[in-house]
1. Any idea which of 1, 2 comes out highest on distance in nm of label points 7 Å out along Cα→Cβ at positions 129 and 145?
2. As an exercise: helix-only ellipticity at 222 nm (-39500 (n - 2.57) for each DSSP H run of 4 or more, over all residues; to 500), calculated from one structure in 1, 2, equals -4000. Which structure is it?
3. Upon calculation of distance in nm of label points 7 Å out along Cα→Cβ at positions 73 and 153 from the atomic coordinates, which of the structures 1, 2 produces 1.5?
4. Supply the structure label, taken from 1, 2, corresponding to relative contact order in percent (Cα under 8 Å, 6 or more apart) with the calculated value 24.
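Any read-out appearing in this document is the output of simple, stated calculations on the displayed coordinates, not a laboratory observation. Small disclaimer: the values here were computed from a predicted structure and weren't measured. Cβ atoms are built from the backbone, for glycine too; each structure is taken alone.
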Structure 1
Amino acid sequence: MTQTKMKTTLTISSHNYSSWSLRGWLLAKLSGLEFETVGVPVDDAAARAELLLLSPSILVPCLSHDGIKVWDTLAITEYLNELFPDAQLLPADRKARAHCRAICGEMHSGFSALRAALPMNLRAHFPGFKIWSRAQDDIERILEIWRECFASYGGPYLFGEISAADAMYAPVVTRFLTYDVKVDKDIAEYCKRILALPYMGEWIAIAQSETEDIDELDVEF
């Protein structure tokens with residue numbers, strides 16, 4: 001009896017609002033995995049709670065592969081790195097790999113003020129947006145991380161070649177654009193480099209075409 005091959009899927013929510021969906025999708029694309037995207041509408045109660053930071057858990061994105069379900073972007077990173085080590089989502093060098101895991105973990109668990117004050121919204125633009133002090137502290141810490149990576153690994157991406165770290169921080173790049181965050185030349189060049197990635201262009205184009213709105217994430221506050 002021949003076995004039917006199980007379809008590989010990545011479940012995501014909004015392209016426009018969901019930073020975690022973007023991270024998981026980028027990780028899967030960068031790994032070389034072939035998959036189909038399954039969308040959860042933003043009016044789904046669980047998805048909406050996650051997007052509004054009202055849920056204690058983040059279950060989207062969720063990767064279904066070979067009968068295995070993996071949610072949480074750090075778990076997805078590790079799983080894809082095991083499947084496709086040549087893609088080097090995590091750097092081959094042990095020291096750099098530890099550093100990459102650390103800054104991915106910091107993004108995963110930290111920067112709550114930035115998330116709350118500058119939610120991802122690819123269709124919006126707020127010139128001259130006033131950033132409150134706690135969110136500015138988060139921004140300064142992110143810029144410190146990026147500069148340290150550029151100094152240590154020489155660019156053009158955070159660990160030289162593109163890695164999981166760039167996928168994890170890509171939504172921050174979009175927030176800088178949406179909320180008119182001022183950065184220096186080197187950081188601005190990195191942001192342009194991330195936004196110029198074909199996968200980012202693909203994601204942003206879909207976000208721009210979406211018509212679903214979440215009022216709480218579309219107001220300037």
Structure 2
Amino acid sequence: MAVPLDPGRSSGKKGAMTPFRYSPPDLPLEVIHHDHHLLLANKPSGLLSVPGKGPEMADCLLARVQAAFPEALLVHRLDLDTSGVMVFALTPEAQRHLGLQFERRHMRKGYVARVAGHVAEKTGSVDLPLIVDWPNRPRQKVDREAGKPALTEWRVMRREAAATRVRLYPRTGRSHQLRVHMLAMGHPILGDPLYATGPALTAAPRLQLHSESLRLRHPDGGIGMTFKARCPF
């Protein structure tokens with residue numbers, strides 16, 4: 001049987017994909033919140049958000065959620081190696097409502113990351129347009145002419161011996177946005193199998209990126225609610 005390619009990892013050589021065996025973590029489903037419209041869960045690193053190609057990649061957070069809540073509907077995704085808060089709709093109406101919030105950028109997401117080196121300033125932003133790097137997909141790249149607008153705000157939490165812990169606030173939702181923007185700053189996220197190399201890649205056993213918080217308006221009444229998942233690193 002052919003070994004599948006990881007949709008979000010590479011060998012470290014530009015354009016070279018590494019064969020891997022999908023080994024999702026054997027962890028119980030962690031439900032953060034559940035009501036008649038919403039279900040929020042904490043996705044572990046190494047688990048797909050949705051099924052991959054082939055039966056060997058069928059295990060994913062969506063399947064685990066639907067095993068307990070068959071009515072659950074997908075709203076958004078997180079990268080394979082990213083952990084943290086994901087929201088699912090439990091009614092078609094809620095799915096439409098949440099989808100519009102993402103589309104209109106009404107959702108507010110907060111991430112924690114550990115990046116290589118010391119970030120000099122306390123706060124800042126990265127405003128660089130992104131586009132898929134077709135010869136090396138699924139990698140993305142900065143393209144000032146053809147890229148789609150992408151904005152990330154960041155704030156330093158603390159500096160470590162050879163790294164910086166930061167909070168990241170994406171104001172747009174481009175693929176790999178946080179990973180590429182941190183790389184463009186000269187501070188790749190530690191353990192990033194797609195964008196980090198050398199010591200930055202080997203400094204951590206997993207991608208040091210966690211979706212810590214998600215603020216949304218509840219589909220029933222529109223009240224603002226914030227949901228959190230504690231950072232595991």
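1. On the way: 1: 1.8; 2: 1.0.
Greatest value across 1, 2: structure 1.
2. Numbers: 1: -16000; 2: -4000.
Answer by label: 2.
3. Working: 1: 1.5; 2: 3.1.
Label of the source structure: 1.
4. Details: 1: 24; 2: 20.
Of the structures listed, the value fits 1.
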